[in-house]
Structure I
């Protein structure tokens with residue numbers, strides 16, 4: 001059975017909608033109502049609260065069964081002991097899926113109550129997301145069950161953004177932890193990474209990772225799948241579906257509970273049995289899953305794998321206007337098992353010929369890293385980038401376009417021109433501009449807008465290059481690399497058309 005009604009429902013019952021502003025049921029209903037008023041959400045909304053006549057001007061119902069309209073999704077935000085009764089009501093009404101926000105089940109040892117909820121849902125064919133979760137966020141459809149408000153008002157009276165939602169995009173995020181998930185959403189919004197959908201599945205009493213992976217494999221708006229996991233219960237089933245997904249879409253996983261202390265914490269959090277970490281690492285490699293070690297890597301890898309094609313090899317070509325930055329990038333490349341080869345063939349000849357003609361500074365270095373020095377101009381960066389993109393000596397190009405030098409008068413314009421150049425090639429390119437000045441931020445934003453993933457320090461860019469190499473090697477070993485590249489080219493055209501409003 002498809003899980004589409006969790007992401008694109010026709011009618012939603014919010015069971016536990018409240019008149020009190022601080023209650024989760026009120027926050028969820030208010031956000032959904034606002035999304036509907038803005039035209040983002042198409043579903044009809046039905047607040048359910050036996051002690052209220054109306055909430056926010058909308059008629060309130062005493063139970064799900066009283067609703068005359070179609071309800072295919074119910075969001076349950078009531079005390080755990082009442083949930084079995086709500087499931088019964090939902091079953092009689094013909095609800096297809098429920099998101100159980102409520103906690104108080106197996107994560108605190110109350111396994112009997114969770115089993116009762118599962119049994120009642122199974123009787124009516126209802127699918128469960130949760131319990132002990134925050135549910136679903138889909139910027140494309142307007143579904144948003146996260147009970148954390150957009151804004152908070154400080155004691156000073158100032159209204160500040162509390163949890164911004166990411167823009168619509170192509171990265172799906174699956175998280176066993178609601179808290180990690182919301183922190184990740186905040187991070188994605190700040191980094192400008194678009195979201196296809198976020199799913200928090202908590203105790204996974206019913207719907208689990210393999211089923212979600214299968215759904216997003218078929219979802220046309222999802223290009224990359226991120227996972228925060230504390231445990232995987234059915235390892236064989238998970239590996240079977242993950243191995244199919246990774247032939248078409250990258251999966252990046254952050255596995256928690258790597259240490260003995262972390263495993264103990266996970267067990268008290270979502271009743272997770274985390275297992276031996278080395279087993280997970282081996283399983284992830286076998287299934288082609290790229291493993292991230294922390295939140296930063298999770299999203300750095302997502303950014304590069306959604307914006308750029310995986311590489312054909314591990315050879316990195318570095319262009320820089322700062323020697324120290326080039327050294328840092330080279331060091332990290334060696335640490336990550338990548339190769340920074342000295343340029344010796346036609347590529348070197350082309351670069352040195354331009355230096356001899358005075359196009360590049362006479363004291364620039366053409367070995368790799370290609371150091372154009374502080375006398376660089378935007379035109380030099382563009383020409384050197386083109387030469388490395390056309391070179392058969394490197395597989396990935398990393399451009400350290402540090403904006404501070406006088407020869408780059410318009411950093412965003414440089415980023416835009418390099419992005420336009422890179423569009424003609426299937427060789428991956430990554431950019432770096434270090435700093436948090438307005439110029440640095442604008443340059444990185446323009447790189448990202450043009451599908452050249454950018455990072456504030458060289459080390460993060462090189463780790464992203466490793467992710468491209470790791471996933472590319474997996475695709476090549478399975479004979480599907482060229483097919484993946486063709487799909488990526490089509491996706492890139494769609495991205496550019498949507499971002500720029502025209503075909504480019």
Structure II
């Protein structure tokens with residue numbers, strides 16, 4: 001209802017003022033396909049860089065036991081759930097005005113944001129990989145690298161293909177980073193949709209662009225899923241962290257990877273912190289002291305502290321809705337029959353432009369006969385749609401890894417089907433639903449595209465408030481935006497640490 005109906009309403013609104021022949025002709029527009037080519041090259045480059053940097057990090061943080069591992073894993077996740085406008089602001093603070101904006105900066109920023117996708121998806125598969133295969137290969141004379149290429153890499157191919165598809169989609173549909181760090185060579189279809197709707201008022205053109213984007217993104221996700229299914233099946237084992245290698249060289253390599261991951265993640269964040277503390281070239285707290293003022297940023301655009309409270313409230317509702325809906329969709333993965341189609345449908349929002357979704361929601365539920373603007377639910381509902389695919393991605397593997405034979409055992413002892421299911425999956429489901437709900441709340445804190453359409457003038461979310469501040473001239477506006485971004489980083493880190501702690505509690509639970 002909250003996904004299909006807004007999209008249908010948007011298309012119906014556009015079709016009312018557009019000739020069908022004209023709409024079809026727009027699909028072949030040279031501008032659309034030129035922007036598509038630019039976005040595809042940029043997204044492919046971002047994916048390659050994210051995979052190259054993310055694989056070593058995934059290996060270390062998911063397989064080895066060392067002090068600070070949980071914090072390192074959480075730190076790698078933080079960039080993914082940060083608002084893209086915060087990431088762009090952090091990179092602007094890091095590189096300064098001397099580095100020109102453009103293709104390279106956008107690619108690096110996208111790889112930074114999507115490191116968590118590679119580390120989490122590939123890392124979870126790598127943690128369960130049985131190393132006996134490599135040991136056999138080594139005893140037969142294979143080098144360490146040869147054993148990795150011939151044995152380990154094929155077993156990781158499903159996870160690598162899945163993470164590459166997700167990284168490509170997120171980079172291909174990027175908006176905030178492209179707007180703040182890009183140039184004419186880094187346009188995306190998402191930025192084109194925003195320009196057509198807000199500047200050119202070309203709604204038929206925006207609809208055609210959205211259709212092209214939806215088709216291409218869906219094709220990439222399907223290709224990633226098919227690539228994973230063609231991979232060989234390997235025996236997996238329960239997650240059991242191993243100690244650091246005995247070899248001094250290998251041990252140093254693990255530690256260097258951990259240090260590099262800290263540097264990669266923290267460098268832009270520390271630059272952002274420095275920007276929030278620099279006032280006229282001196283270290284002061286002026287911007288932090290004005291964060292609760294309605295006049296922060298030289299213009300009356302609402303209190304930044306009030307925006308923080310609004311975002312936290314929306315995040316709580318989003319966590320509840322996305323946790324429940326995503327949990328039910330993930331259960332369909334292990335349920336008998338054809339209910340797996342529900343899990344597939346739950347992934348559809350990955351292919352929908354957040355700007356398109358926000359505009360469609362406003363048209364569908366922002367006016368009679370079903371006006372929800374006064375309820376304050378429009379933003380949480382839209383954020384929940386965006387977060388549900390991530391919730392499914394967290395819960396479904398945990399359910400698949402549970403021994404389904406327990407259901408048959410419970411049934412043979414007289415348990416009803418629902419009782420047998422809860423006996424088998426209930427303990428795991430409770431933990432992973434809480435963890436995924438926390439991740440959904442973190443996503444809500446950072447979402448910008450849909451919120452830019454749905455936020456009310458007097459109650460903006462934190463990302464919208466940051467963009468408003470950056471649109472105002474003056475050092476105060478930039479400094480207060482940086483301070484607000486730092487608060488958002490701290491909240492995100494706290495939520496991710498909570499998710500990791502719940503996940504660790506699940507892995508320690510005896511079978």
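Any read-out appearing in this document is the output of simple, stated calculations on the displayed coordinates, not a laboratory observation. Note that the structure is a prediction, hence the values are computed from the model and not measured.
Identify the structure, out of I, II, from whose coordinates helix-only ellipticity at 222 nm (-39500 (n - 2.57) for each DSSP H run of 4 or more, over all residues; to 500) was calculated to give -13500. Structure of origin is I.
Given a value of 2, 13, 19, 20, 17, 12, 8, 4, 2, 1, 0 for P(r) over Cα pairs in 5 Å bins from 0, in percent, for residues 41-136 alone, point me to the structure among I, II it was derived from. Label of the source structure: II. With respect to relative contact order in percent (Cα under 8 Å, 6 or more apart), the largest value across structures I, II is given by II. A value of 66, 56, 44 was computed for Cα extents along the principal axes in Å; which of I, II is the source structure? Label of the originating structure: II. Given that percent of Cα pairs over 18 Å apart, for residues 321-464 alone, derived from a single structure, equals 52, which label among I, II identifies that structure? Here the read-out was taken from I.
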